[in-house]
Structure P
Amino acid sequence: MKLFIKQGIVVILLIYSVQVFGHNGVPSVHDTVAGIIDRMKKQHTPEALEMLGPDEVWDFVTDQDKESLSTQFLRFKVNVPVVVSVMQHRRLREDPFWLTGGDFKKTDFVVIYDEKEYTVWQREYDAGEIGLGVSSLFTSGEGYFVSLAPQKSGDVVEVTEIYPAYHTLGEFKVGDMAYFDDWHHLEEVPKELEGQTLVRGTDDNKDAARLAGVFRLTPYPSSPEPDHVSLTWSEDPKTTQTIQWRTSPAVTKGSVMYQKKSDHNNFFQKEPKTVDAETTRIEDIYVVNDSINHRHTATLRELEPDTEYVYAVGDGSNEGWSEIKEFKTAPDGNEPFSFFYMGDAQNGLERWGSLIQKSYIAHPDAAFYVMAGDLVNRGAHRDDWDTYFENAEGVLDHRQIVPCPGNHEYHGGDCELYLEHFSLPLNGSKNITEEKSYVVEYSNAVFIVLDSNLEPETQTEWLEEQLKNTEKTWKFVVYHHPAYSSGARRDNPEIRKLWGDLFDKYHVDVALQGHDHAYLRTYPMYDQKRVETAADGTIYIVSVSGTKFYDQGDFDYTEFGMTKVSTYQVLDILIHGDKLVYRAYDQEGNVRDDFVIEK
């Protein structure tokens, strides 16, 4: 399809990608930034890089670099001459250089978005390709967004070949979204710009080219010894197990050695089996003391259900194996089980590490962990993931994790590091990237994981298929942005309507959510109204397991709420009597909330 837009009228849409690596012989922004940083690393120690200011950094930027940084961040084609308006966050002032020191002219217009002021810069372009630059080199502000108007009245603007392809288009007006990855809306738009074609920006990728104040030292650099081992399910939990771990680049291959625990404990031990891993390179050029890791992933198959296994990870040689760890496969039939649920870890990961360690010690029989997004604060920063896995050592290498992406996993891009770190089922919605949504069945329960960072309709049809076709007794849905929010002014009506209606139709038992950083449990809800029992509606929960807290709003759907408390939850599924027992525990192991559902 194509997008033809008259000023104020959207007719039809086209968005498709072009090549990733630069254009017209100009290097890509990624390669340009990597080259600048490489030159800086050769002249400065990791510690010194953290201290460099804009003037010192600018000395490393060549004229060719400036061409890339000015034109390769956002590209698209137009069929008629246009006036391009770029909305720049006022905090940036003289940054970016291509906007404030180039051919753009500053206007008197002011745009208000999410209570923030944006100045408007304009420039005329001929028909053809338009290339715009990076959001910032030196300052942390907000990303920019763009509007287009034909220079000649009556012309119809055709926009094609948008790169990166995840940008979306709309109408520049109050109430529309300025960023494709943020759900706030435009609050004030000058009348002179109303109805123009909106090219939505990317707020989470605003620091993609920053060169000052962005270098980091990971507190947990990699080594040839395997570490940060974690368990996920990418296939059937009854008969397979996926294992991931990290090493330095010195280790170029990986293997898993495993056997049944009963065989390992037998006096006449059986020879363990070995499976080779797939090895991928993970690079974060801003982590200056450990820029490159190797991530190893292996899936064990043809396992026996409801069986304990022991395993070790290594490089396949006689030496270099990790210590022995263990996991258990899912039961083949309907067996009682319990699982953990945690909301945002995100901030204070050391404190969160204490909480997850305590949960594992206190409830050793719980089978796995569900995490409802925002596992880390900065999803594009690999050192955040280093800290996350370091603090989960001894837990997530013994118990599987069932995660979903939160908005902070999208920090700095399209949650690439989240997808790199977790191998997940490929059975999700075909309308979005694989592994962002998926379904897991365990005993008599189904867990449907959704990505609430994306438009809800991209997963609604798939969600209905899962709920309609499952024969499991218990239905849990996991996603990040709450249908019933804990915080004031954090409403998500699209989720509540599109997904909540399906929860009503197919009777979802519990919705496991995060994002709002204050604990909340709703009354059972049906048709957006309170109902008497859990048999009549769905219970929605918001939880936080980290140290970042928000205030809580006063809502008529709240049955229980509390603030400034980190919790983990244990949900026990009892087969006899079809009963669910739910308890929320704080850092000291005190029960802060509980309820029971009986079928």
Structure Q
Amino acid sequence: MTFAPDRKTSLRALLAIAIAATMFWWVTLRVLTLETDTLAQTSVIALMLCGAFWFAVTTGRLAFGVFAATFLMGVIWLASSIKVAFLHEPLMVPDISYFGGTLTRDVIAHYPGMLRKSLIALLGGGTLGVLLWRLESPGRWPRGRTRLRLLATSLAILPLLVCLAPRGPFRALYNTGMWEFISQGRSNPITSFIRSFAEMQIVLPARAQQIDVAQWQTPETATTTAPRQRPDIVAILEESTLDPRQWAACSTPLCTFKMFEADADTRALGTLRVHTYGGGTWTSEFAFFTGLAHTSFGAAGWYAPFNLAPRLKYSLPRHLKSLGYHNVAIYPMGADFVGAQVAYKDYGFDEFHDSNELKLLWESTDGDLLTKVEAIYAKLRAGDERPLFVMILTMRQHGPHDYPLDTLPPPWNKPPFPQLDAALNRNLANYLHRMQQSDSALTQLRSFLFAQSRPTLLVHFGDHHPGFDGLERTLIRNVPGQSATEAMNDTYYRIDTNYPGAHWLAPPVLDLAFLASAVLDVAGLPKGEYFEANTRLREDCHGLLEGCAPATLESYYGYVFDTLGGYE
């Protein structure tokens, strides 16, 4: 049976509209599930409708227009849900430019769920788009009406621009502060992405007009017995690492590791407050190097390696370089990951060694990494008497942590905590197994470093908590004196030396922004005007930025940014 051409065209158009409408309805249901605020849900649906109208007018194809707008919103929905699930942070517009070349296939391939969803979306969406385009061929625009088409396209975009305008019908979405914007992004990830078009400007913290400069220039006093020779400083940022005894369920000997216990060489050991959860290690690097929290710069602070590192005048590596140090970074990922090599140069490092040079793989253990460190260190020490600052980032403790138990060696091949469910047991067993490897590697490295004839300071500290794909948040905490919310950002730090020194008088909890000045204290090194001010703030605020008097913070930021010209 055959149909007349017009009837065929109509049937194809109806089929195309049915397919596009079904997809629109499916994505709308996903939006209603992912976005928890009614205004956010309404704004996303309105944007899809306005986008569909513009695409339909532009292409002359109604079904394809609905599909294009829906598919675009679906991609944002998928990317946002993936980033929230795996990195616990909402998707933002700068991710496209900053992270486009760094979230490589190697990273994605280690998250099967992420890889599977991405492939289905790309292949399925592309196929469906081609099908709808062909079903509606030719388009509705007649030939020779180019000017009218351009005019209609220009006018059709106006409703979309109105919906996107910060002062438009959905302006209430833009009325929250920066911190609320970031924290609420997990519950409204699509609208957070859309809002980030207008919100990703760097915002310097509030600064006092009148500053008591003397408050930040108190003469230095040594807090330790400093060696005559300036010590080598080796810093290890332990990715996704905390003392597992923070979890109430982790009370067995399986959860006890030497790296969290003081010994005769320990000068400081305590709780460290970081500024991120489940991801964003680059922000912890930033806080350690600069003595500043990325959260102080608004939502744009999340991209500190790209937009803040080049503009800040002071950092720990630059200060150490002024004291004659040679700064070396050893990085377990590729040099372009989150712009690391460029950022480390901006921070003040002289050398940068990445995973490609060191032939490290995703599965490489901390032992593999630290063996490379020993080789580099020995080479640096050959014939060079300059003191060294060596910064090492570990990565093995990064997720995923849900590999089957039968792939692990004893005792981790059996559920370590029968009172917890199977998913938590898998994650904790993998985590503790890797912790055991880290503990052993760290012990070996410390023995290597402290056997050197030079005085050496070793500082290692935890980064953010592991996310366990969202399960870590369900674990009960065992942190006396800390609320559950505070404990989510608490890890650890430890400073050891191979030369005599008094135990450093530590606050109950130390903010990561103050760890660099603490290291300078223990090393007995001059801190300069910038880290001297950081020390004064640490003492005035009892080791924490949260809860510090606003007037004190405003005076401090006025001093470091305006008086010292710390931001260029």
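Here, each number is a calculation from the coordinates, and none is a lab measurement. Note that the coordinates shown come from a computational prediction; the quantities given were computed from them, not determined experimentally. Cβ atoms are built from the backbone, for glycine too; each structure is taken alone.
Looking just at distance in nm of label points 7 Å out along Cα→Cβ at positions 174 and 470, which of the labels P, Q belongs to the structure with the highest value? If you can, show how the numbers build up before the last one.
On the way: P: 4.3; Q: 3.1.
For this comparison of distance in nm of label points 7 Å out along Cα→Cβ at positions 174 and 470, the top structure is P.
Identify which of structures P, Q gives the largest calculated value of FRET efficiency 1/(1 + (r/R0)^6) of positions 270 and 494 (r between Cβ atoms, R0 = 30 Å, to 0.05). The partial results should precede the final answer.
Numbers: P: 0.05; Q: 1.00.
For this comparison of FRET efficiency 1/(1 + (r/R0)^6) of positions 270 and 494 (r between Cβ atoms, R0 = 30 Å, to 0.05), the top structure is Q.
With Cα Rg over 2.2 N^0.38 Å, for residues 46-245 alone derived from the coordinates and found to be 1.54, which of P, Q does the value describe?
Matching structure: Q.
Supply the structure label, taken from P, Q, corresponding to mean projected area of the Cα convex hull in nm² with the calculated value 28.5. Present the calculation step by step, with values, prior to reporting the outcome.
Values: P: 28.5; Q: 31.9.
Working through the options, I get structure P.
Can you say which of P, Q returns 24.6 when mean count of other Cβ atoms within 10 Å over residues 406-413 is computed? It would help to have the intermediate numbers written out before the result.
On the way: P: 24.6; Q: 12.1.
It must be structure P, since only it matches.
When relative contact order in percent (Cα under 8 Å, 6 or more apart) is calculated, the result is 10; to which of the structures P, Q does this value belong? Can you show the working numbers first?
On the way: P: 10; Q: 21.
Among P, Q, the structure yielding 10 for relative contact order in percent (Cα under 8 Å, 6 or more apart) is P.
Tell me which structure, out of P, Q, gives -1.16 once log10 I(q)/I(0) by the Debye sum over Cα atoms at q = 0.14 Å⁻¹, for residues 310-557 alone is calculated.
Numbers: P: -0.96; Q: -1.16.
That value comes from structure Q.
Out of P, Q, choose the structure whose coordinates give helix-only ellipticity at 222 nm (-39500 (n - 2.57) for each DSSP H run of 4 or more, over all residues; to 500) equal to -4500 when calculated. Walk me through the numbers before you get to the answer.
Working: P: -4500; Q: -14500.
Source structure for this number: P.
Which of the displayed structures (P, Q) returns the greatest value of FRET efficiency 1/(1 + (r/R0)^6) of positions 190 and 334 (r between Cβ atoms, R0 = 41 Å, to 0.05) on calculation? Could you put the intermediate results ahead of the total?
On the way: P: 0.10; Q: 0.85.
Largest one: structure Q.
Given a computed value of 2.9 for distance in nm of label points 7 Å out along Cα→Cβ at positions 238 and 326, which structure among P, Q does it belong to? Could the numbers behind the result be given before it?
Numbers: P: 2.4; Q: 2.9.
Computed on structure Q.
Out of P, Q, which structure matches 5.0 when distance in nm of label points 7 Å out along Cα→Cβ at positions 350 and 526 is calculated? Can you show the working numbers first?
Numbers: P: 5.0; Q: 1.9.
It was calculated from structure P.
When you work out distance in nm of label points 7 Å out along Cα→Cβ at positions 62 and 302 for each of the structures P, Q, which one comes out largest? Please list the in-between numbers first.
Values: P: 5.5; Q: 3.9.
Comparing P, Q by distance in nm of label points 7 Å out along Cα→Cβ at positions 62 and 302, the maximum is at P.
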